[in-house]
1. Work out Kirkwood radius over Cα pairs in Å, for residues 113-224 alone for each of structures 1, 2, then name the structure with the largest result.
2. For which of the structures 1, 2 does the calculation of FRET efficiency 1/(1 + (r/R0)^6) of positions 1 and 241 (r between Cβ atoms, R0 = 30 Å, to 0.05) return 1.00?
3. Say we calculate distance in nm of label points 7 Å out along Cα→Cβ at positions 137 and 257 for every structure; which of 1, 2 gives the highest result?
4. Could you tell me which structure in 1, 2 was used to calculate helix-only ellipticity at 222 nm (-39500 (n - 2.57) for each DSSP H run of 4 or more, over all residues; to 500) as -9000?
5. Who wins on mean count of other Cβ atoms within 10 Å over residues 217-224 among 1, 2, i.e. which is largest?
6. For structures 1, 2, which has the highest computed value of distance in nm of label points 7 Å out along Cα→Cβ at positions 33 and 169?
Structure 1
Amino acid sequence: MFSKVIVPLDGSDLGERALGQGLLVAAALSIPMELVEAYDVLPPAVHNRSSRMALEQMLAEQRRRSERYLAEVQERLQPAGCPLTAVSLPGWPEQAIIDHASRDPDALIVMSTHGRGGFARWALGSVTDRVLHTAPNPLLIVRATTGEAAPAEVSTVLVPLDGSDLAEAALEPAVDLAVALDTGVTLVRVSHTRDYYRSRLVGPASAAGYSLGTWIQELMSGDEEEASDYLAGVRRRLAAERPEVNRVETLHLLHDSPAPAIIDQAALQPTLVAMASHGRGGLGRMVMGSVADRIVRHSSAPVLLIRPRP
């Protein structure tokens, strides 16, 4: 599972929206949480035009400011329910976070999707995007909004599956988290709708002399049978291997695009979406990389992204 939780901050309220989910996971798994902030964000022009002594003074002040800020957050979170530390990182935010976290590939990075930029600050949106696509660590992405921070709670851990081994890489950490949070797991498979098949098969059916309605019904029946058998098999496997899970539900959704279907489902109750960052595509299946990217960008639910390992 995860060795610790790393929460990168930038000094903004929006950046701190990741703290609730970070604390929830760290306390549930009984692992430490580490607050980090990068402080060397002086523009290149400052480096080029300042003397070495002046530059060192500016960086030292940045470091002191970062340490004061992290100490304030650390004090505010006490008692946190988990060991809590703070580290100010020298360097540009994206690379500083990636370099720091990659020393422990089992550390979970918990980040907000947006933050406020400015001198000695970083825009969490772009930084999150870079960390999302570069860091080898698992990530929990929390959507930041300008309203009040929602309480960190999870009613179910939703796991989208497409039948591939790569997609199933998210199962073990999802189940571990569900057990720690004392909640259930929802296994989801998405298949195409009747309109999707009709829009693509009307020409081929006419050319081949097939009945379009019959052909579509056969395809959808096949989708239903395959999804039902697959999800039931995963559910039986979890029941045998992880009997401590208090609830495993299966859900077969019909939608022409997997990401909106998963986003809509996750919005129905406090949900944490757990999925692998890549998978295999094919007719009636989801390409997990692009689907994960869309869900991260548009879902209001926190999204746990697992990096499949060889």
Structure 2
Amino acid sequence: MIRKLISCDGKPRAAILLSGSGSNADKLLQSLSEGKSSSWEAAVLVTDNPKNSKTEFLANKYGLPHVSLDIREFYKERGETRVSLRTERGREIREEWTAELRRQLEPMNIDFGILAGFVPLTNLTNDFPCLNVHPGDLTVEKNGQRILVGLHTIPVEIAMLEELTSLRSSVIVAQTYTGQGGEMDSGPILGLSEAVDMDFKGLSFDDIEKLNSERPDKRPVGGYKDELEDVADHNQTLLKENGDWIVFPPAVDDFAAGNFGLDENHQLHYMVDGEWKAVQTVVYNETEAKPRFI
């Protein structure tokens, strides 16, 4: 028996969560306003970073309410100078912050969340399904494990070190975190973008290996700020424009329409011509959705 990933009365209502420029959120809302997406409605925009994100601007642009809960101030008020999950106290504060966010969202009858460049890990994933777009092809595995996982530019850097020459954006159902972060990338892969060619900006694979070997063992706060990270950031931008913006709106629309389900073995299924079909994922471009059948 197939269980739909979302089930609700009427059109599902989404909370869109963002931390920065909001470009992915803007593309989703634009798709709704132009009628390209019609299976869901935006209920609210949410940010953890009201001072620097474009949440209020987008809320005004599309006539939506917005919720701001500054995570840096939240930690600071509780005596912490850093926003972190590395300590037990940091994890406790994160749960307090999530509980307050949950309280503010409760009256809005949210059916699912969309993580559109939302930085903080949050277990709102326990309350309703949360979709995320990830800068890497999560179908790429080694020894049965997804390798293009992690935060920031890490997935792109791993792809470079693996000598891949193209990237894809993945739309996933984000999973609950336990404090490490990587497990959030372990959920069903609803969609992939078409391949986006990488631009190494003149670096050879030997150059990439050398840059990586010169790094300190632990990633510094704020990143490595080296040439490898710069090239990865450049490719992540290319992927956002040619991957995220293409795959995210139709994958969200298909999800909200109830076109994805799981069987008792957690195998992903996709609705094709009125019938459930087992799939690895669905590849989206600007004109069509192409299931990858099992």
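Please treat every number below as a calculation from the coordinates, not as lab data. None of these values were measured; they are calculated from a predicted model. Cβ atoms are built from the backbone, for glycine too; each structure is taken alone.
1. On the way: 1: 18.6; 2: 15.2.
Biggest value here belongs to 1.
2. Working: 1: 1.00; 2: 0.15.
Computing FRET efficiency 1/(1 + (r/R0)^6) of positions 1 and 241 (r between Cβ atoms, R0 = 30 Å, to 0.05) on every structure in 1, 2 gives 1.00 only for 1.
3. Details: 1: 3.1; 2: 2.6.
Largest value of distance in nm of label points 7 Å out along Cα→Cβ at positions 137 and 257: 1.
4. Details: 1: -14500; 2: -9000.
This figure was derived from 2.
5. Working: 1: 14.8; 2: 10.0.
Sorting by mean count of other Cβ atoms within 10 Å over residues 217-224 in descending order puts 1 first.
6. Numbers: 1: 2.7; 2: 1.8.
Across 1, 2, distance in nm of label points 7 Å out along Cα→Cβ at positions 33 and 169 peaks for 1.
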